[in-house]
1. Supply the structure label, taken from 1, 2, 3, corresponding to Kirkwood radius over Cα pairs in Å, for residues 78-189 alone with the calculated value 16.5.
2. Given that log10 I(q)/I(0) by the Debye sum over Cα atoms at q = 0.22, 0.25, 0.27, 0.31 Å⁻¹, for residues 54-93 alone, derived from a single structure, equals -0.71, -0.79, -0.84, -0.93, which label among 1, 2, 3 identifies that structure?
3. Taking mean projected area of the Cα convex hull in nm² from the coordinates of each of 1, 2, 3, which one would give 13.7?
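What follows draws every value from the coordinates through simple rules; no lab data is involved. These numbers were taken from a predicted model, which means no experiment stands behind them.
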Structure 1
Amino acid sequence: MIKYTVITVCKNAEKTIGKTIQNIEEQTYKNIEYIICDGKSTDDTLKIIDECKQKSKFDIQVFSEKDFGIYNAMNRGIARASGDYIIFMNVGDSFYDNKVLEKVAYIIEKQKNKDAIYYGSTCLINSQIHNPVIDFGKRYSSVIQGILNGDMPCHQSFISATHYLREHYFNESYKFRADYEWFVYCYKRKALFINLGFTICNYDVRGESARVKNREKVKHETKCILKQYEPCAYYISLLKKALLGLD
């Protein structure tokens, strides 16, 4: 029976942390280790976590310490994980239904090569989009096509074999796109990607406000990553944009 490590990163999340924990508690799959990385909250976040922990059916480990951003906190969770597979479900986000991890485990168990990165679609919540389900597998004909478009599955919608995240932790020099850099790295080292074909998570797009505000920084980091891993494609895209008069 495979073991999951679910990692939640939070700070001053008293309004939402209880709902996040409850959502994970509702998963029908039983073999779950739950790690919460708290960034030294000063509100009632830790009190709520402790109350939930007392009633939990899972192994909940709580670490409250100063971190240096979301990717640093996620890396600290990775370092402490003992599961075969890791999924991030950060505060405010949730599993799409209570059988997600059970369904993923069933698919993993059927694979001859279980050493893979599994991904599914994402349902956007608090969004103005008419069709809120984002399906990376349908949007692009291949993983590399998505990468060359600066895209990847939402990190709440992929489940990775733990060793991929231990082999190459999130690069903390990237403040917005370290998950994309990790995804491209895994592709370049020929990791196996498997599309699960169903929705994994509800993703609260209100957390995207910082990314929208820092749009130019996001674009710059994306370009740096592509230039490092796919230089030919990067320079071809620059040439096409120059010929078309695009930014």
Structure 2
Amino acid sequence: MSEKVLAVSAGHEITEKELNELIANYPPEQQLYFSNPQAKDELLEQLIGFHLFAKMAEEEKIRESKEYIETLEKMKNELASHMAATSVIDKVTVDEGEIKKYYDENPKQFIAGGQVSAKHILVDEESQAEKIAKEIAEGKPFAEAAREYSTCPSSEKGGDLGYFGKGQMVPEFEKAAFNGEIGKVLGPVKTQFGYHLILVEDKKEEKTVTYEEIKDNLYSQLLQKKKQEVYAHTIKELEAKYGVERKCG
């Protein structure tokens, strides 16, 4: 069965197979984009243009020009160098024993710090904060008060700051939030930004990340690190073998 022809450009039949092979060279996320018929049609137009310019290059004997020959030689060297480097890097592997050994020998790296989830209301005056706190105590929802009074951009989300760890907030705010009781309105707390009312909604205690939780990420990190080390070591070996003279100034 013959291939479906999508277009004929400068005498060249562009088949569905040729277009699909071109798409297959793109990263996975872009391949998904080309599942859209409009995007696929746009790529087909690019392919049509490619063959038109290829025909033009043939007629104008561009392949015989000095510039083309020099550029081609440069590209050949770049490709060969890239393939040689890739042949070294692609041999690098990391086995599970190495991953587990690293995990066991570096326990401090796998401690997840405590976190707090909180909402807050920020105003300029302490008296205003006290007035808002009274309204909340009398039954006004904290999120509603945040939308109405808070000068912080988080007011659009009812003052919700989500989860944050130590070192992410100014010291006075952090201390109040981490020491505060869940569900109780804290403040006013003064910081360089003004006066805050804080509602702690949840706390996550410091914990050790398990090996199973971190194993895949650790594999990627160790593989990248090992590749860099092998690359650097190979460069030194090649310098010793072929010679390098660095001239400054």
Structure 3
Amino acid sequence: MIYPSINPILFDFGFVQIYWYGLMYLLAFLSAYLLANYRAKQLNNWNAQQIEDLIFYGAIGVVVGGRLGYMLFYNLSNFLSDPLSLFAIQGGGMSFHGGFLGVLIAMVVFNRKYKHGLFDTLDFVVPLVPLGLFFGRVGNFINGELWGKVTTSPFGMFIQDQGVSRFPSQLYEALLEGLVLFVILWLFSRKPRPLMSISALFLIFYGLFRFIIEFVRVPDVQLGYLAFDWLTMGQLLSLPMIIVGGYLLNKAYKTI
């Protein structure tokens, strides 16, 4: 396989440029909106205004949390030396774990407005997330960022600019954290489940998928490996998700 070296700019009108990366975020939010409306009709306890506010709050949490998380977790020294780099998002540089925390905070604010329980909202939201992750990883692939390690495996992709083949770890994440996780959560959430169980399943499987893929993904150059010549920041941030997810799943089924 050969990497196609796609131009990250989708349209250039001179006075404004539209990036593939931005389009992927738009598709992510659109998919979440459509899926939320579908789930609301099935559950019959969410109205149109709540769905619109939910997506709006979630979008703010993803963008602000994702960018802040990347700068704090992965690029702190650059952020401290140039705080305005926080706004240079056209070339990528978003953190899932930061976006996840941003969405949690956004959902707390949303719940205060609508008097929902936290896990009532989170159990509704998490099946909407994986397709957004899929589009985000496709955006990473188009940007030519977050590559995997150099390999001679037939599963690698030759990158002409680098003259080497690498694991397309962005596509692995799009598949596992995106499509596979979406199928797992969507099918699981089609039937009534104990409170917290859907959220717990998301934490467990996202954490596991991310932890595994990090073994073939190149760590951010400014951080490298944190320990043992294999532990990455992505793995370190995913471990608490797996642990908390396991705890919540056990608690959810003990309370029924």
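1. Values: 1: 15.3; 2: 18.2; 3: 16.5.
The correct label is 3.
2. Details: 1: -0.92, -1.12, -1.22, -1.31; 2: -0.71, -0.79, -0.84, -0.93; 3: -0.67, -0.80, -0.88, -1.04.
The read-out was computed on structure 2.
3. Working: 1: 13.7; 2: 27.6; 3: 15.8.
Here the read-out was taken from 1.
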